[in-house]
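Just so you know, all these numbers are worked out from the coordinates, no wet-lab data involved. On a predicted model such as this, the values are computed, not experimentally measured, just so you know. Cβ atoms are built from the backbone, for glycine too; each structure is taken alone.
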Structure I
Amino acid sequence: MSASTRRPGSGRRRLAILAATASLALAAAGCSAGSSSSSSSGGLADGFGSRGQNRTMDFFLYYDPATEPTFAQISKGAEDAAKLANVHLNEQNAGGQVANYVQLIQTAIANKPDAMFVMFQDPSWNDVVCKAHDAGIKVYAYGIPATGDTAKCVSAFVGQDFTVVGKIIGEKLLQSVSLKPGDKVLCPAEMPTASYAVQRGAGVNEALKSVGVQCIPLETTGADEQALNAMNTWLGANRDVKAIVPLGGTPNRNSVAAEDAVGVKAPIIGFDTSPQVIDGIKSGRIIATADQQPYIEGFQSVTQAALNLDFGLSASDINSGGNALIDKSNVANLEAKELQGVRW
C-alpha cells in the first residue's frame, strides 16, 4: 500500500486572527513547533487540551500533501490545531488511490481512535465510514461532505459550498469574456464525477446558461503529467476554445503550460491556489481563482473535535468561506513565504 503515515509536529482577516490565536495559545500551552503529540503541559488553563494525554485522532488525506498544495494546506491546518488541542494526530494519505483510502479507514476502526476525519472524494468508502461510526468513533467530514444516508454517520462538515462558488466563477467569466451559444468552454477536473467537480461544474453552468453555453468536462486525474497531457490533447483538437475553467487544483496549475504547449491562449479562471496559479494571475493569463481555504478545513475540523471531547461541545457544520476570488488586485497577499502551507 502506497499510503504513508506522517506524525506532524470569512477571508484573510479571519485566517490571520485564527493563526494569531493559535500562536498565542501554543505559547501558553508550552507546545513545541513541529509536534502534534501530547504536550507535557497538559493543556490550557481553561481545560482545553487537558484530556489530550491519551487521545488520538486519525486524519485521512486522499492525495499526498508533499505533492498536492490543497492537501498540504489541509494538513497544516490539522497539525496546527492538534498542537493547540494537545492531541496526537495520526495523519495518513492514500496516494490518490481509492482502495488505499478504504483500507486506511478499515485499519483505523480496529485501532479505535477518538475521532477520524474524512474527505468524501469517492462513494466507495461510505459503508466503511458508517462502520466506524457504529463502532463508536466520531467521524468528521471536511472538504467534500457526505451525502445521502452516509451523512447520518458524520458528526459535522467543514468546507466550502462548491455550487455557490462555482456560480461566482461563472459570473466572473461572463464579466471578463464575451461568450455566445456554441462557444466551447473547457472544464477539466481530476475526477469529473466526484461530488466536488459535479457541484462546482453545476455552479459554473448555472451562470453560463444565461448565454447558452455549457461546460465541456475533461478528466485529467490528480497527476500533473497526466493532467498536462490530457489538456494538451484536447486543446490541440479544439483550438477554438473560448475559455478554460479548471474545476480542480491539478488542472488549474497546469492550464497555462497546457496552452503554451499547443499555442492556445484562452482566458482561464478556476479553483484552488498554488505557485503556478499565483504566477498565472500575476501575468494576466489567469483571470482569477476561487480559494477553497483548505487550511481552515483542517484547523476547524480538528479544533471542534477536540472541543467536543474536552467540553462536550456539539460539533456543527461550518462554511469555511472562500467566496471571494483571488485576482490581480489581491494576489500579492498570498505570496509571503511564511504563508506557504497556509495560503498556498
Structure II
Amino acid sequence: MGNPKKLISILLTVLFSVTLLAGCTGKPANSGQAGGDQNKDGKKKTIGVLMADFSDQFQVYVMDGMKEAASKLQNIDVVYMDAKYDPQKQMSQAENLIAQKVDAIVLFVVDREAGKSMIEEINKAGIPIIAVNRKLPDESKGVAYVGSDDINAGEIQAEQMAKLLNGKGNIAVLDGTYGHEPQIRRGQGYENILKKYPDMKIVVKNTGDWYRDKAMKLVENWIQSKIKIDGILANNDEMALGAIKALEDAGLLGKVVVSGIDATPEALEYVKAGKENYTVFQDAKGQGRKSIEVAARVVNGEKVDKEYIIPFELVTKDKVEEYAKRYK
C-alpha cells in the first residue's frame, strides 16, 4: 500500500495549494459596482434603507430599482426596513440602524413633520441621509435628495383634466395621507392649474391614505350622497383604481374622468382598457437605483449633487406600451 506518512504529506501539500489558489482568485458574492462606485478602502460598509411601506405598489418598484443597484456594489451591504406607514415604527428602525453604526441611510420618510426628531437623531449620530421620493422638512439635514417634483405632477394631472373636461366641471380629489409631502405638493399643483379655470371647481375631497380600498369606499359614499362629479384627481394610481371599482359597481364608469399618478404596470393596463383615462409616470425604479448609487458614493467619500430630479411624464392610452417596457 506504500508509506502512509508519505501519502498524508502529499495530500496535505495538495490541499494547501488548492486553498491558496482559491484565496487568490475568489470574489465576493456582491462583486461589481454601480455608476463606477466601489468601496475604495476595502472595508465592508452598510447602507440602511428606511421605507415607508413595503405593501405600497409604487414603493415595491422603488425597491426593485434599489436592489438592482445594490447587486452591483462591492463590499457594501444594503439592508431594508418596513415602517408600515407608522412614524413611530420608522423612528425605532432608525434607532436600530444608528446602534448598528451604518455608514449611510436612504430615507423614504413616512411623515415629514413626525420624522423631524428621527432626522435629528440620525444627524447627531453623524450618519449621512439620502432622501428618496420625499424631501426632508429641512433639506440641509440631508446630503442629497433623489426624486421628482410633486408640484409638477399635480400640474400635469390637473392640466390634462382641464383639457378632457374642456375647462369646466366638478372635481373630486382623492388625497394621500394628510401631511405626507406628495399629498401636500400634488395638491398645490392642482391649485396652480385650477385657478386658471374658473369653471372647474373641487366639490369634494378626502384622504384615501394612498390605499385602493379606502378610496373605493370614499367614492362609494360620494356616489350615494349624489354629489355631481365630472372628474376625479387621485394622488396616486392605487386610489384611482379604487375609484374606478366604485364607479364600475355603480354603472358610472366612462361618465367620470379618472386619473392617478405613478403609471404602475397595473394602472397602465387600466389606461389601455380605457378605464383610467390617463396617469402620470413617476420613475420608481429610476429613483430607487439612483438613491443607492448616490449613497454608495457618499460612503466612499465622494462628492454628490444636492438634488437628482427625475421628471414626471403624462401617459395617455397611445403611450401605454412605451411606458410598460420600462418595467421589463
Structure III
Amino acid sequence: MKQFTYFILLFACWASNASAYSVGFDQTILYTDSDRPLKTSIWYPSQTSFPTERVADNPAFLGTDVVRIGTPLAGTFPLVVISHGYRGNWRNQNWLATRLAQDGYIVASLDHPGTTSFDHTPAIAAQWWQRPMDITRLIDWLLKESNMAPLINETNITGVGHSLGGWTVMALAGAEFDRDQLKQECILKNNPRVCGLIPELGLDQEQKGEPTGSIKDERIQRVVTLDLGLARSFSRQSLQNLTTPTLILAAGVDIGDLPQAEESGFLAQYIPQEKRDYIIYSDAAHFSFMQLCKPGAVAMIEEEEPGGGIVCKDGDGRSREALHQAMYQDITRFIQTP
C-alpha cells in the first residue's frame, strides 16, 4: 500500500512538472526618451527548454532555472508586472515570476532607480511619483516596442508589488497620495519604519514636477499588494472610490514597527468590499514574500550587516517554501477570476 501511495505521489509530481512551460528569461535597459534608464527583466513561456542557467542565485538566496533568451512560445498570454520593495530589486520576486511564466504568463519587473539595492541616490529616491511612472513606461514598452508585444493579451494585465512596490501598484490602481493625511497619521501613530521614510521619499513637502490627483493606469485590470507600506498616505476618499479589483496579502508577524493592521488593514478598511480580497498569513513576516533563503543565510548576512538577517526570518508556523505555495495559490486564484 505504501509503495502504491508513493507511486501516485510521484506520478502527480511528474504530471504537474510535465504540464509546466519552460521559462525563457531576458534582460534589457529601457531608455525610451528618458534620463531614467530602467533595468528590466522578463520571464515568459519558452519553446526551448535548454540549456538552462540559474538566475537570482547567490550564497544567501536561492534562484530559479531559466532558459536565457529562449524562443517565446507562440500564443497570447496574460501580462504581470512586478514592483519590488524599498531598496529591493527584481530578484526578490523571481520565485513568483518564474512560477507564473511556467503557468503561461508573461512577467516583467524592473529596478526602480533611487530605491533599489544598487542605487540609493537621494535626489532620485525623493521623486516618489517616478515609481508608478516606471511601471507605466514598462507597460508602454512591452505593448509597443518589445518582441513580446504580439504575445501579450492587452486586456489582461495585473500589477503586483511588495512593500513599497505594493504602494506603487496601488497608485496605478487609482489610489491618490495625500500629504496632509500622511502627516496627520504619523502624528497619531508615528511608525518609525514607515514614517521615517517620508523625507527620503520626498513625501514631506511638494516636489518640483510631482503630479496632482490620480496617476491611474487604465490598462491594469487588477492589482496585488504583498504586505505594502505607506498605505496611510492614500486618501480615504480615493480608496473608497477605487474600482480596480485588489488582492491585499498581509504578513501577520510584526517585524517590530510594521503592523499590517495599519498598512494592509488600512486598505481593507476603505476599499469597498466588493472590490477587494484581504488575506492575512498569520505565520508570515514582511520578508516572507521574498525569495527562499539558503541554509546558513541568516548568519552570513548578519556577519556582513548586523540585523540584516531579518530578511530570512518568517513566523513559527510554515516554512517560507510552504508560505510561497499558499501565496501563489491565492494570487493565481485572484488573477484568474473573470
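Out of I, II, III, which structure matches 0.35 when FRET efficiency 1/(1 + (r/R0)^6) of positions 137 and 313 (r between Cβ atoms, R0 = 25 Å, to 0.05) is calculated? Here the read-out was taken from II. For mean count of other Cβ atoms within 10 Å over residues 225-232, which structure out of I, II, III has the highest calculated value? Looking at the calculated values, the largest one is III.
Can you rank I, II, III by distance in nm of label points 7 Å out along Cα→Cβ at positions 153 and 281 and just name the one with the largest value? Ranking I, II, III on distance in nm of label points 7 Å out along Cα→Cβ at positions 153 and 281, first place is I.
Volume of the Cα convex hull per residue in Å³ computed as 152: which structure among I, II, III? It traces back to III.
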